[in-house]
Structure P
Amino acid sequence: MKHLFLSTIMLAAFSCASAQTKQLFNNDWQFTLEGKTMNVDLPHDWAISYAPDPATGASGTDGGWYPGGKGEYRKRFATPKGEVVKLLFEGVYQKAVVLVNGQKAGQHAYGYTPFTVDITPFLYRDKRLNEVVVKVDNSEQPNCRWYTGSGIYRHVWLETMPALHIAENGVVVTTPEVSSDKAVVKVETTINNESDRDRNAMVLIGESQMVVSVPARQQKTVSTSFTVMNPKLWSPDNPFRYEVKAELKENGNVIHQQSVDYGIRTFTCDAEKGFVLNGKPLLINGACVHHDDGVLGAMAFDAAEIRKVRQMKDAGFNLIRTSHNPTTRAFLDACDSIGMLVIGEVFDGWRTAKKPYDYSTLIDSCYQEDIRAMVERDRNHPSIICWSIGNEVIERKDIRVIHTAKMLKQAVLDYDKTRPVTEALCAWDSDWEIFDPHFDVLDIGGYNYMIFKHASDHQRNPKRVMWQTESYPRDAFSNWKLVRDYPYIIGDIVWTGLDYLGESGIGRNYYDGETPGEHWREGGVPEWHGAYCGDVDVTGWRKPISHYRDLLWNDSKNLYMAVKEPDGYRGKINMTAWSVWPTWESWNWQGWEGNPIEVEVYTKAPEVTLYLNDKQIGKKNVGLSTEYKAVFNVPYEAGTLRAEAGGKSVMLATSGEPARLRLTADKPTLKADGQDLVYITVEVVDAQGRVCPDAAVPCEAVVKGQARLMAFASADLQDREPKTSSCVTTWKGRALLVVRSSMNKGKTTVSIKSSLPTAMLNIQSRK
């Protein structure tokens with residue numbers, strides 16, 4: 001059946017054997033931009049060091065008013081030992097040209113896919129130092145609909161290997177048979193022979209030994225299978241992984257190996273039973289997530305990628321859509337280990353441009369290379385359950401769009417036939433049914449904001465499987481109910497899980513007197529440099545909508561209270577399409593005494609009682625008919641607001657005047673590898689330690705010791721300070737500081753200076 005899939009893929013990690021090396025190539029680069037040269041360590045995003053500026057930001061409103069430009073990275077290194085030497089770039093934005101010792105060694109256009117450059121022919125074989133130069137051209141603007149960053153923003157790896165070796169991403173693990181009793185694990189291993197003579201070798205997988213003969217300058221693939229008894233099945237609740245090692249032997253010696261962590265799982269999706277994981281129905285609660293890491297811009301540190309996945313897990317999501325481009329290996333490894341389903345998306349648009357210099361200029365020459373780069377690298381991750389080939393393509397009424405969809409899907413299937421293929425479709429007029437032939441190409445139909453069409457679509461095509469690949473945050477309840485009630489709608493994926501840079505002003509509320517209208521209006525919203533439509537802001541604070549969504553999808557989350565900002569308190573509130581009413585964890589509404597304020601309590605308990613200053617002011621029944629909300633109109637009075645339901649209670653209290661800064665680190669130590677990060681939350685609190693929710697306190701960060709400041713920012717997406725500045729003004733009483741480890745162990749002292757007493761925090765770096 002077309003819409004029925006059985007899949008059990010796996011994988012994730014690469015490890016090195018003694019006969020090979022793979023090491024980070026991130027440190028000690030010289031970076032030149034606009035005639036100025038500085039030393040940098042990767043990952044690096046030159047755009048984020050600038051202040052967003054509508055007057056000079058070439059990326060425009062879509063890119064958050066940040067600059068583009070042309071940059072150059074230069075690094076010298078000794079010739080490594082190894083018959084074959086390669087540089088693996090996980091991501092360069094964009095149009096990278098790689099030169100080694102003055103000779104062009106490779107190039108890559110798309111900014112979101114990894115690429116490898118064989119630098120062996122260009123290396124010196126004497127004692128001279130080699131020089132690699134990476135030219136990056138992000139000057140053609142605008143080229144995207146969100147913040148991209150600029151530069152070598154992901155890892156670079158230096159790899160050495162023998163001429164006969166296991167190919168990059170050359171170990172593919174699948175499980176064609178899975179039951180509770182046993183799983184059949186199939187391992188395919190591809191061997192590259194980059195030498196000028198035929199080679200004979202042996203591939204070892206566990207107890208299996210396979211002789212392989214590989215002609216000169218060719219490759220061969222061998223396969224074997226083994227059985228895992230009583231397998232532990234991978235799932236979001238139990239992300240268990242196994243390990244398999246592939247060894248390559250020649251003349252009795254191991255010359256190359258790859259170790260792979262894999263998970264065993266099976267899933268089906270069809271219109272009658274919905275999405276079934278390991279034999280159990282699962283309702284998909286998803287979040288779209290852009291590639292940027294908020295205050296860090298595009299810099300893809302492993303710690304930042306892991307934090308991003310953890311934030312989504314803690315917010316109750318069970319799926320992430322990598323909108324609208326391939327993510328990093330570290331991100332997917334985190335999804336594998338933490339337990340998060342993934343839709344791996346490759347492109348935003350196709351042939352018809354959304355922006356003058358977007359992927360439409362590259363698709364014909366690059367699509368096969370870019371799809372292969374994504375699928376070959378990522379196909380073994382158990383977290384990935386689907387591939388997506390596009391998003392809201394403009395040419396939807398052009399019959400040639402069907403050909404393009406088939407072409408891109410086939411390019412995916414060339415490298416992975418175990419997962420369904422989807423695409424996010426949307427209409428801007430009344431001709432929705434014109435998509436029917438387009439949907440027929442897909443295995444799961446992606447509906448961006450169009451799930452209200454589900455009934456008539458299901459009637460026309462009862463076998464169509466649907467998920468809402470983007471939805472408005474304010475529709476959380478109605479979308480949850482649709483997924484609950486209709487098995488052919490297998491999930492809802494909100495736009496977005498996290499606030500992000502670019503698409504300036506989406507999700508905002510605005511007051512009378514501010515720039516009116518939606519973010520896409522002509523000229524954009526110059527005051528904003530980011531999107532406020534996420535469930536979680538760029539400092540990591542979960543908005544009330546996040547707690548509400550979590551409660552709907554996860555029965556274990558059963559009590560939360562927030563307060564809706566009174567209309568007129570700061571001015572008349574105007575909504576936009578992706579916004580929700582400004583709602584806060586606050587009982588600080590000075591000047592509103594005696595006037596009513598809407599208080600919302602979210603719970604699946606049957607009854608809520610509300611107290612103001614220990615006096616009962618109301619009791620409400622709660623259930624499906626109330627959308628699991630108890631709403632009270634409470635005349636404002638300073639003090640404590642307490643809600644009780646299901647034997648639990650939650651309280652909001654009026655804070656006093658700001659008394660001090662509270663610093664909270666997400667971990668006590670750093671790894672002294674130059675790559676680790678510590679996130680420090682800065683909160684303005686009163687004498688009792690309560691957050692002052694309206695406090696705007698100018699702060700300066702001083703970092704001394706074995707770490708350095710990477711970012712200091714608030715969640716205010718109208719702030720004009722560069723994210724890399726040491727100064728910021730708290731917003732809603734909060735800010736976020738990020739420090740990066742050096743290569744040295746020892747102590748780092750973080751001091752935050754302000755009009756309040758200086759706050760200090762010590763962090764230890766260890767090898």
Structure Q
Amino acid sequence: MSFYKTLKTNSSIHLYKNGAKRKDKLFNCAFQTPKMAQKESNIEKIKRLVFNQVNIRNVATSAHIHHGKTAFTDNLLAAAGAMSEKSAGDLEAGMATWQHSDEQERLMTVDAANVSMAHEYQGQEYLINLIDTPGHVDFGGNVTRAMRAIDGTFVLVCAVEGIMPQTETVLKQALRERVKPVLFINKVDRLITELQYTPEQMQKRFVEIIDEFNLLLSQIAEKDFAEKWQVNVNNGSVAFGSARENWALSIPFMKKKNISFKDIYRIYELEGEERDKWVWKNAPLNEVILDMAVKHLPNPLEAQKYRIAKIWKGDLESEFGKDLLNCNPKGEVGFVVTRIVIDPRSGKEICAGRLYSGTITQGMEIWANQAKKKGRIQQVLIYNGIKPEQMESAPAGNVLAISGLDIDVGETITLNEQTPFEEIKHLFQPVITKSIEVLKTADLPKLIEILRKIAKEDPSIKIEINEETGESLISGMGELHLEIVENRIKTEKKLEVKTSAPIVVYRETVAKASKSFEGRSPNKHNSFFIKVEPITDQIYDGIQKGELPEIRVKKRVEDVTKFFTGLGWRSDEIRDVRDVYKGNILMDETRGEVYIGEVIEMVMDAFEMVIDRGPLAREPCMKMKVSLTDIKLHEDAIHRGPAQVYPAVREAITEAMKNAGATLLEPLQIHLIEVPENFMGAATKLVGGKRGQMLDMKQELGRVEIKAKIPVAEMLGWSSDLRSATEGRGTSSLVDQLFEKIPASLQADVIRKIRNRKGLAENQ
């Protein structure tokens with residue numbers, strides 16, 4: 001029976017109007033495991049299943065904020081026996097993956113959390129490694145990092161609100177990593193009890209959401225996956241239900257159980273324990289959802305065959321490359337760190353991530369490829385629900401954790417030196433900064449240590465530490481992001497600090513091509529000739545989308561060659577590309593220079609130094625092509641070391657940028673603003689008062705949807721301003737982030753204020 005027919009059989013259904021929420025949500029006594037399995041604990045099952053790669057599923061939840069991810073995860077854990085059934089989904093007693101008090105207080109997920117559980121499907125046992133991710137845009141970096149570790153994701157969409165801006169963002173994050181999505185339409189109970197939808201209306205709503213989801217997929221996904229990964233109600237890659245009410249349905253499951261939507265409407269005529277019993281027997285969320293994961297999401301053996309080429313740019317024909325592609329447990333260890341958690345009691349770092357090849361064991365000596373140092377693994381940890389448990393070893397294909405190493409998120413752990421995995425790059429960049437200081441000078445070392453740990457735990461937070469003055473800068477995705485960090489320093493780290501008002505982070509670039517400028521070394525023995533020009537939008541967009549990897553190019557890189565060939569570049573031009581860094585590229589156009597190989601790494605270092613701190617106001621640079629056109633080098637290596645090369649290259653780039661019309665770019669955000677129709681005027685006035693630009697406006701069913709572009713500098717306090725203007729009835733969601741040239745009338749004043757704040761002298 002088709003989805004549409006299934007729904008249409010329910011035309012005689014009457015709607016139940018009592019939709020009161022229950023406090024005792026789950027009733028698990030109907031769930032019985034086989035007698036033999038009862039003797040085996042959950043952790044014993046998990047430890048056994050980690051060795052069966054075919055039956056492993058590494059997945060995540062992803063959704064817009066408040067679309068039900070954490071309640072969803074709670075109920076899966078409860079079904080696996082990893083938490084109390086009655087607590088699951090309860091805002092006070094449940095939400096097992098909320099590990100910080102501020103998550104409970106704000107009723108939102110801030111940090112990603114790893115959980116594992118066993119599941120039986122068609123007589124076989126499966127290991128489900130799941131990462132619960134945040135929905136708020138300020139914490140989207142956690143989503144990006146989680147996507148590196150998993151192969152599939154449950155995208156949750158509220159049946160009432162539908163696909164929201166952050167839904168699109170998390171889908172982009174997944175598809176950039178070649179992570180396959182399936183769809184769960186959540187909060188269907190609201191359609192029944194609040195909106196009192198008829199079956200026909202519900203059918204129409206589901207079709208709208210599914211069609212929009214597939215349209216997004218076709219627009220965002222790579223050509224090879226755009227059609228193949230379309231979701232379909234009839235094959236079970238779409239499910240619908242209520243995470244809070246612990247029920248779910250899919251068309252295959254409805255056929256298996258011989259039930260229809262009529263039965264779901266009827267359960268809302270039942271009360272308490274009777275409803276729980278029916279749900280657990282006939283439509284348990286865990287069974288429907290985990291069946292969907294097993295059937296429609298890939299195991300690591302399948303996924304790595306197409307994911308590795310996207311996220312690792314080494315030689316796929318090498319032994320290590322083949323180990324990665326084949327998820328070979330007997331091959332070279334290849335582990336990527338996606339999250340670091342610091343134990344509050346011991347201070348030890350636990351590094352969670354994905355093991356793509358080899359078998360990792362306690363006591364193993366490893367090589368950290370980015371830190372370029374050896375280390376030794378003290379513990380190998382897997383997850384029993386949310387609790388890490390020790391194992392002696394674990395093979396490729398698992399999401400797990402290790403301890404004993406001092407490394408950063410994104411690190412590639414191997415046994416021997418190898419090409420590291422691609423940088424885990426978030427869609428959005430930090431645009432808000434605060435100065436943070438201790439109240440007592442004696443606490444400065446403690447603050448520095450805390451900030452270093454925060455930077456490890458959350459790489460989305462960028463930190464600049466001034467150990468001399470005691471002032472440090474913390475940059476994040478938004479005001480809430482920084483507010484959470486400040487609060488945790490005070491409440492969890494027990495350190496009193498003061499922070500400045502939010503500071504906007506600008507960018508520097510050039511308006512035109514420069515002539516070639518000479519930079520001479522302090523000893524006058526070396527000269528570097530450099531020109532600067534803007535890069536095209538195609539190149540910049542390619543970097544942002546990950547089509548052009550941000551790497552130092554030491555030999556031919558297939559993705560680099562493919563990208564520039566697609567733009568019509570000649571092979572000799574492509575060979576000149578030496579460094580792609582933070583939305584900029586460095587070209588080496590020199591020919592036949594004897595000592596270029598000995599200094600090019602230093603040239604790249606100096607290039608990156610200028611990109612990090614531009615000449616106008618020491619703000620980061622973007623959208624530039626820097627070309628080394630000629631060099632004159634002293635024949636004696638002692639006269640062309642870093643102390644000579646760095647200042648010469650920096651001087652040449654700086655002068656070239658000034659000649660090319662160095663200019664300041666300000667960050668802007670595109671927001672989707674929803675307000676009741678009678679507040680349309682107030683909302684548009686608010687946007688106009690913040691130098692905002694209206695991009696689109698839609699009116700439907702008494703509400704207005706405004707799409708607007710607003711400078712970040714004008715958005716400080718935006719949430720409270722919108723609440724005030726709309727009497728608390730307006731909402732706003734971030735759609736996109738971009739940088740545009742600051743109005744000429746404002747540039748000089750903004751540069752002066754930034755330089756004064758940074759204490760820069762006129763000639764610095």
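Worth pointing out:
- Identity of the structure behind 21.7 (criterion: Kirkwood radius over Cα pairs in Å, for residues 146-481 alone, calculated), options P, Q: P
- For distance in nm of label points 7 Å out along Cα→Cβ at positions 66 and 650 computed as 4.8, the structure of P, Q it came from: Q
- Structure with the greatest value (metric FRET efficiency 1/(1 + (r/R0)^6) of positions 154 and 210 (r between Cβ atoms, R0 = 30 Å, to 0.05), set P, Q): Q
- Calculated for structures P, Q, distance in nm of label points 7 Å out along Cα→Cβ at positions 226 and 754 is largest in P.
- Among P, Q, structure where helix-only ellipticity at 222 nm (-39500 (n - 2.57) for each DSSP H run of 4 or more, over all residues; to 500) as derived comes to -3500: P
- When distance in nm of label points 7 Å out along Cα→Cβ at positions 410 and 474 is computed for each of P, Q, the largest belongs to: P
- Entry that produces 5.0 once distance in nm of label points 7 Å out along Cα→Cβ at positions 162 and 498 is calculated, selected from P, Q: Q
- Structure with the greatest value (metric distance in nm of label points 7 Å out along Cα→Cβ at positions 130 and 578, set P, Q): Q
Every number in this text was worked out from the coordinates using simple rules, so none of it is lab data. Please read all numbers here as calculations on a predicted model, not as lab measurements. Cβ atoms are built from the backbone, for glycine too; each structure is taken alone.
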